[in-house]
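Take a look at these structures.
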Structure I
Amino acid sequence: MQLSPPPIPQPAPGPPGDPARKPGESPPQAIQVWLIRHGQVDQTYSNQAYGALDVPLSALGEAQNQAIAEALAGSEIERVVASPLSRARRMGESIAARCGVKLDVDARLGELNRGDWQVLACPDYQARWDAEAQLYWRDPANWRGHGGETESELGDRTWSAFTEATQGVSRLAIAAHRNVVRSIVARALGLPFGKSHALILDPGHGALLVGDETGWTLARFGSGPELGP
């Protein structure tokens, strides 16, 4: 299922384009952060661009959530933060219960709002992306062709939630969505907005960011229920 922009057209569009960014601010203390995408959604929505809508999990998705929680049980997680959308919040609840910590819910970790493109069938969604490719790659940070959030708006709200969640802990788990994880990892590493779409994370899988006073490192990406401590 393709929910990302098509490749950069050739010749590439003009400025401002998709420049590199400065890496995100270093954390105040050494920390490990698991950023985990929720499990598989119900089959009814599997071929739609559901975006910021609150859609339920499938039976497999529920099992993936439990498997992730079990894998993190020995990780000494000190804080769990989740998106309010039920598919991610349920994962947060599972991890928090298994790790014996309180769950915090943060609306800033909700999925990207795709505006008028939400709930389009994936072939229709892809056709609209293809039609907008030139405009998108001319300025990925600020393109709003679907009427929803820009990449920079998504990045600002998710990074704000991330930096707040990292305060005062050394091990953190965040249960969220593909584009939320993508935006946080890209900001931490200084990846360009458009090129960050190469960070493709399957449902029920996660990324591990490790931070200290020198900055952020992506230690693991695409890890599933085996992610462990």
Structure II
Amino acid sequence: MRPHMRILFLGFVTLAACVQAKAPVDDSFDDLSGVDVKSDSFSYRMKIAGSLAYGESAPVTYTKSPRYRAVKFAGNAGDQIDAWVRSTDGDAVAWVLDNSFHVLGTNDDADDTTLDAHVSLTLPASPSATHYVVFRDYALTTSHYTVALAGATAMTCQLDSDCAALTVPAGSVSECNGASHTCESVAIPDIKCGGFIMHAHTCPDGYVCHVGPPNPDAPGHCVAQ
């Protein structure tokens, strides 16, 4: 290929990549906190299309008015949920929200091969069991979706050893939350180890607990050996 033709070709490739690049999604739902879900101000923004239990799925048709569709579900602290929003004619953007409409997790494209959205997380403590899987089409075009929700209820515990069967991501450990007595996944840097406190935890192999001044009775943190 001649030099000038090669430069022109690379320019077309670069332009195509720029056209296909998607702008990041940063939607917020904080303005819905405290709003009655039956009010006009809520329905102007979001439509609740139904409810799901763990292991269920439901079809939902999307139109740009209102901007968001939601499926309600009940979940408790420590529940491990896995939500998919799939479509054959749309591009899903999905969120998992608590009952105050705070974002717990979000996803646009699950990977480089799909436009489906996938959110997987462990539910944190919340005053209400009500949660939502919320989605919209990326381009706000009319399209058809299936919302699928899988979940595992929280494991009850008294000691960290009771949580050994909990599956956790790399860089995390399973712990027993002393307040809720449920098993949860905790990142190693967030472990509250040692100290003169109730429900102190230990560091995993390869880490030591660093507790130091000004208050040696306070819990420390785990550092790699």
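Readers should treat all values here as calculations from the given coordinates under stated rules, not as data from a laboratory. None of the values given here were measured: they were computed from a predicted structure. Cβ atoms are built from the backbone, for glycine too; each structure is taken alone.
So helix-only ellipticity at 222 nm (-39500 (n - 2.57) for each DSSP H run of 4 or more, over all residues; to 500), computed for just one structure, reads -3000; which one of I, II is that? This figure was derived from II.
From which structure (I, II) was mean count of other Cβ atoms within 10 Å over residues 65-72 calculated, if the value obtained is 21.8? So the calculation was done on I.
Comparing distance in nm of label points 7 Å out along Cα→Cβ at positions 89 and 169 across structures I, II, the highest value is found for II.
Each of I, II could give distance in nm of label points 7 Å out along Cα→Cβ at positions 81 and 129, but the derived value 2.8 comes from I. One of I, II was used to compute P(r) over Cα pairs in 10 Å bins from 0, in percent, and the answer was 7, 25, 25, 20, 14, 7, 2, 0. Which one was it? Checking each candidate, the match is II. Quick check: 36 is what I get for relative contact order in percent (Cα under 8 Å, 6 or more apart), calculated from one of I, II. Which structure matches? The read-out comes from structure I.
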